[in-house]
Structure 1
């Protein structure tokens, strides 16, 4: 596979992740990450492992709808590892009504090619902050 094809495959993983998240389909997101995935966000200890991610997302799905929008700004591939930098905005809408919360910023993600040739998210540093632009969410 050429680097161009690898880049497209990684972009496709990100697009699949966004689509599945919008649908609240946690099971569709899980194969897109390694078992030992690590997520890092400011002010929190790292969340480690696919099972931790699944538990958190399943819990959130009972009370909120998560609507992400991602723009991939850079993908670099070296062998079976790659990184990408994205601009991300997430809108979290309470299912019971009320004001949505918006967070936006950048992510730096590391992907690893699995034994079967699929790219999976291995590490993610998420630098999102609350959006405070005064715009109405309603």
Structure 2
């Protein structure tokens, strides 16, 4: 049913992968699907820390790529997991990687909404609305 599963994660927020990665790995085993982890470095972070130096931005993206590959190895438990890093707005980056990898399912974590989510809109909600493939939102029991 699914051949390519994308799991967006925030490297600095473990709640973004604690439930979604095991769910995606289980689905991947069931359907013999490829699993890809995706991380989007927000443009604001690149501006703040990279100060628009191309070398600094490249270094930052490489650092995030290494962190994502390390995390993928830790979480995969021997399964082959791809790692993709891009920059920009979170939901646009997720949708871009989904298109590039040919994902037919996006598995992402939900969280307890905060005030900022009501003011600017949650990335998960935007991905659900705009994705060209199926999206599974994995909820924590406390959410």
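Read-outs throughout are calculated quantities, based only on the coordinates presented, and are distinct from any laboratory measurement. The structure displayed is predicted, hence computed values, not measured ones.
For this structure, a couple of remarks:
- helix-only ellipticity at 222 nm (-39500 (n - 2.57) for each DSSP H run of 4 or more, over all residues; to 500) from the coordinates reads -8000; which among 1, 2: 1
- Structures 1, 2 were shown, and relative contact order in percent (Cα under 8 Å, 6 or more apart) at 31 was computed from 2.
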